Structure 1
């Protein structure tokens, strides 16, 4: 198992580096990087999980991998991606407060743009509660949101890819 975790760990770290690079490059380009970073993660997560499982199955494990092995290795990949990205975004936004301010301003503007729709659909109280919570947005919330999405995507894709690539020696 140590060999499996070694490969999955390296792939998870690579995924996290690319995720952080995407987040901060998009931030440097002047946009709110949160949504585009989530979309980027949605695109790369199956690639990295699939690469780890494919590599283990065909290069290390003589053309077999069980569903449980696939789920375990996929977990290592997406959890490393999520944890390292969380830490990187958290400390990156602490070091770059202008980016955090831009993200917060963008979220406030989106909330204000959707004001009429929100009030019409849910009422004034819900809009006011939402607006106040966006005003109180902090760096931890940005980082934990990214973490949660990476875990959700990772679990979803790990299940699918583990089913597709499973092959036992029976």
Structure 2
């Protein structure tokens, strides 16, 4: 199979320019590739949809999973115009993406007001020290749902069946 990595990144970059100019949105785009073929594309729709989770990578992952009828993207690679933010990186891990390629870094994105590193630093902090408090409550009641899930569904493949 020929090495098309540069072509896939070129598509992500072209898409970032195209959607930024067309939709007046942030210049972020992502392309998901499996077996040398693009299976999904996504771009930032945060301001278009008034949805802070509508990042390029999330949108591409959603499209790829919907098209394939599964929630795992094993064997897929993602090409991103900018290094994924912490939320998108977590989504890539949860989706089982095997490799991430990116053009702009977190540091470069931060120069333009995108707080990727700031959020990553917050996540790394102890819950009690974060700017946004995380307060645990009703844990014993909630734990019952986890136990029931394990007993009813986990043995049949559960979350990781694909």
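Where a number appears in this text, it was derived from the coordinates with a stated rule and is not lab data. Bear in mind the structure is a predicted one, so any value in this text is a computation, not a measurement. Cβ atoms are built from the backbone, for glycine too; each structure is taken alone.
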For the read-out FRET efficiency 1/(1 + (r/R0)^6) of positions 31 and 79 (r between Cβ atoms, R0 = 25 Å, to 0.05), a value of 1.00 was computed from one structure; give its label from 1, 2.
2
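For structures 1, 2, which has the highest computed value of distance in nm of label points 7 Å out along Cα→Cβ at positions 119 and 135? Write out the running numbers ahead of the final one.
Numbers: 1: 1.6; 2: 2.5.
Structure 2 comes out on top.
To which of 1, 2 does the computed value 1.03 (Rg/Rh (Cα atoms, Kirkwood Rh)) belong?
Numbers: 1: 1.10; 2: 1.03.
Derived from the structure labelled 2.
For which of the structures 1, 2 does the calculation of helix-only ellipticity at 222 nm (-39500 (n - 2.57) for each DSSP H run of 4 or more, over all residues; to 500) return -14000? Mind showing how you got there, number by number?
On the way: 1: -29000; 2: -14000.
Source structure: 2.
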Please state which of the structures 1, 2 yields 2.7 when distance in nm of label points 7 Å out along Cα→Cβ at positions 7 and 151 is computed from it.
1
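To test your reading of the models, identify which of 1, 2 gives 37 for relative contact order in percent (Cα under 8 Å, 6 or more apart) when calculated. Numbers along the way, then the final one.
Working: 1: 37; 2: 16.
Only one of 1, 2 returns 37 for relative contact order in percent (Cα under 8 Å, 6 or more apart), namely 1.
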Mean count of other Cβ atoms within 10 Å over residues 23-30 - structure with the largest value, from 1, 2
2
